[in-house]
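Only the coordinates and a few stated rules stand behind these numbers; no lab work does. Fair warning: this is a prediction, and the values are worked out from it, not measured in the lab. Cβ atoms are built from the backbone, for glycine too; each structure is taken alone.
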Structure P
Amino acid sequence: MRYAAILAVVSVLSVGPTVRRSDAQMDSVRLARLKSEAAAEVDRMATFTQQAVDMVFSFGELGFQEVETSKYLTGLLRNAGFTVTMGVAGMPTAWVATWGSGKPVIALGSDIDGIPQASQKPGVAYREPLVEGAPGHGEGHNSGQPLIITAAIAIKKIMERDKLSGTIKVWPGVAEEQLAGKAPLVRAGVFTDVDACIFTHVGDNFDISWGAQDGTGLISAQFDFLGEAAHAAGAPWRGRSALDAVELMNIGWNFRREHLRQQTRVHYVIRDGGDQPNVVPRTASVWYYFRETTPAKIRELFDLGNTMANAAASMASVKLANVRVIGSAWPNYFNQPIARAAYRNAQTVGLPTWSEDDQKLAKALQTEMKVPVTGLATKISDLHGPVPDSLNPGGGSDDIGDIGWSVPTVHLSYPSNIPNTPGHSWASAVAMATPIAHKGATAGAKVVAMTMLDLLGRPGLVDSGWADFRQVQTKDEKYVSFLRP
């Protein structure tokens, strides 16, 4: 069906694994001691984390091309005793690494793809590509998997020593920038037995939230037009330009923007504009992102896109040959009990101690970018609750929503980047292979490890996470009502 990609999570909204465990509730003294031990183990692994952050930075691979990145990360996990399955959900660079047995099953995820034309020398506060025009980690995805692998190894050691029941499942966010990798993982059953998911994403502070969040979900689709070639000078009247249809569709959208909600985001790139000027373009393609704050509004935008594409084809006397859904993202909604536990751990860990050189680099880049010169964060962000749709400003998307609507999920942003950078650019890569990124990843690994111990040692947290998921999240009419018959 047309919306199969974005509706992949619907079948699991009212179900979830039954939690069976043999371990009783840990007493608070033991749990606190284990958290302290986990944090100390993460500190001992700081060089390992640093090397992994820098190695993944060096690859800088685009979505669905994360070959060397996946080979390296799965090698680390295999060496640590995890069992790795490659090519999950039909995606060559997707994989799942598991260790342990029994409940709870804790999934750990973070994205791995880079950004086009974001190649940048780390630690240089002005644009200086490593390779001109090459991709790079201008989103900072190179730090997330090293963070969770560090946390997973640290907790594995404690579980082995103390004979704790539970399963760790590590997975990568493939092609997140195309919003194309997580719905296939859901459909492939990767999260069927999962009790809780901890997802990490690079930020410039610890940032944890619960409930409906700001930003958007989306449908990403490519519209392919088919015309008739002809000599563009000798007999242009014999041709029918597919590029005309692309341009007419784009013009239609640009006129329509005045009449869209402020939260709406629609943008495009022309993937195929013809071959050369003296040939009337027989083929042409345009790739659109339709972003809105609720599933119903996303679907309305996509329907409008199809209407405009058909109208443009009619005006240009060409065919709309194909509409291909490339990716999708359900609006983000995160679990309250697990988010509160993670935030308490972030408060315990605190922000890294930044050196004078760290702050100097941050302020130099902020000066270069002509943004407020605030340096690096020195005070942890507040825990954020639900954002009403009326106050949602719109903005970016992340397909972690597809998983967050399948299993109780917490989203942890961690302080490995410089505030006030524009995102998706060379500037956001400047810090990502420097002590700023290394310290932030180590701090984030501590929070993840401590939150894993909460899930392992407090069975009631898993229960309350599922109760929030079933009784609150899946009852939110803005996100699920339009799915019902």
Structure Q
Amino acid sequence: MRRPDADKWRQAALEELGAHQSNGTWKLVDKPPGAKVIGSKWIFKLKRKIDGSIERYKARLVAKGYNQRPGFDYLEIFAPTVRMSSIRVILALAAIQDLHLRSIDVSHAYLNGDMDCEVYMAQPKGFVQGDPRNQVCLLERAIYGSKQGGNRWNKKMRSVLESMAFKQSYSDASIYIYSKDGVSVILPVFVDDMTFVSRCKDSIESLVHQLGQHFKIRDLGPTSSLLGIKIDRDWPKHSISLSQRQYCLDILDRFGMADCKPISTPMVPNQHLSHSQCPQTPQEVEQMRSIPYLAAVGALMYLATTTRPDIAYSVGVLARFNSNPGWTHWLAVKHLMRYIRGTLDYSLTYSPDPSCPELFTTYSDTDHGGCKDSGRSTGGYLVKMGSGAVSWCSKLQTVVALSTTEAEYMAAVQAGKEIKWMRNLLSEIGLTSSTPSSLLIDNQSAISVAKNLEHHGRMKHLDLSFYWLRDAVHSQLITPRFVPTTEQVADLLTKALSKPKVEDFCKIMGLG
């Protein structure tokens, strides 16, 4: 029986094939004797808007690049990807400084890259000419699915942007900065999605026009969504809000939790999961075999790294058991989904904060010996610009800390590295700071160690790399300051807290 939307899929395939023909992706040749021919396949996907409605039917012809041989069919494969922290920093700056945002999409981006090796591909199914056993496609463009596709597109894009006077950032290789005649434009790039950020709308318009002379682009207008994140702007309040309500609904529906009862904490307060709760008997192993634990944690992890720092600790803990989860771990996943259900409308909001004179503020904290399996501590940091968090991390420390001071100090080192990166990025954008950046810690002893060579007998065994923070403090890049535990927002990134603390810290993070 013919599917009712079959004609739409075929039309999408014809459009895809037309793009390949106009770009000259391949030419049909006789198969050389002994040549390796990689396969091709069609990928069909519904492109949806941020609210879940259908935007268009999309067909993509891809090469089976997993059959390519290194050194023969491809040479380099690296292509940078923009950090989510970088995107949030730029959006926070746009809110604080009232910058304009404009998004574009490069159509069939990979097809603009030139192949660096001789690669033969089978003709696409449904559009075969001649004898498919003897007639093959010699790729001249970097088709999707090929090993070097991302690398070749990135090199092409970079050469075009540099010809337009953009300069690639050292702090993030996927951010390009234009500075000319007093006009500054920031351009974060995620594969083929580009967002122009500037005070001057005319400069953005001019650059979009120039880019359109090199690539076929879709002008999406003022930025309303980015990488599946809904972006709401309130010009009178000088604020930008990021939310993922539809993504949360999709997760709940996918794992049968759409009608679950909401709860108020991402994890049961003071709960400690361990490997002792992993399956111990064949019956328990069989019980967990049909549970989509890994898929659920993966879906939640994307949410935790984009707009929801409040669930970062919970997802990080749950990910420790991906290889052999037990029923208790699965119940913790369902508990987290119930929390998501109750916080569907949470958004991460950036706006000026008159109470904070610095451009950004960093918090760091740790839960000494929180992991009962290894004795290691969970360290966390959070960087806040204006009213909202732009960067955060919750992670097990690499070594066992022998004291709370040691654990707090090592967490502060990780936070200090992020501060240095933030200062570098902002300096490239044009926001150089002549004063030290604050690092808020709720442990006086750790602050003393960061400033001076104190507690030598207890800290002498630390690796030399940890003393980088003390040098950063002495050179006046960072100033460690004390903050009461009740105001230590990074506490939410290191342990499971009660409802009042979760709500208070979410407000400080800019969530609500």
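Here distance in nm of label points 7 Å out along Cα→Cβ at positions 137 and 425 was calculated and came to 2.0; which of the structures P, Q was it taken from?
Details: P: 2.0; Q: 3.7.
Value 2.0 for distance in nm of label points 7 Å out along Cα→Cβ at positions 137 and 425 corresponds to P out of P, Q.
Please compute percent of Cα pairs over 36 Å apart for structures P, Q and give me the label with the greatest value.
On the way: P: 31; Q: 43.
Max of percent of Cα pairs over 36 Å apart: Q.
Quick one: distance in nm of label points 7 Å out along Cα→Cβ at positions 57 and 89 came out at 2.8 when computed from one of P, Q, so which one is it? Can you show the working numbers first?
Working: P: 2.8; Q: 4.4.
For distance in nm of label points 7 Å out along Cα→Cβ at positions 57 and 89, the value 2.8 is produced by structure P.
Can you say which of P, Q returns 28.4 when mean count of other Cβ atoms within 10 Å over residues 145-152 is computed? Could the numbers behind the result be given before it?
Numbers: P: 28.4; Q: 23.4.
Structure P accounts for this read-out.
Check the numbers for distance in nm of label points 7 Å out along Cα→Cβ at positions 201 and 225 across P, Q and tell me which is largest.
Going through P, Q one by one, distance in nm of label points 7 Å out along Cα→Cβ at positions 201 and 225 peaks for structure P.
Given a computed value of 13 for relative contact order in percent (Cα under 8 Å, 6 or more apart), which structure among P, Q does it belong to?
Details: P: 25; Q: 13.
Here the read-out was taken from Q.
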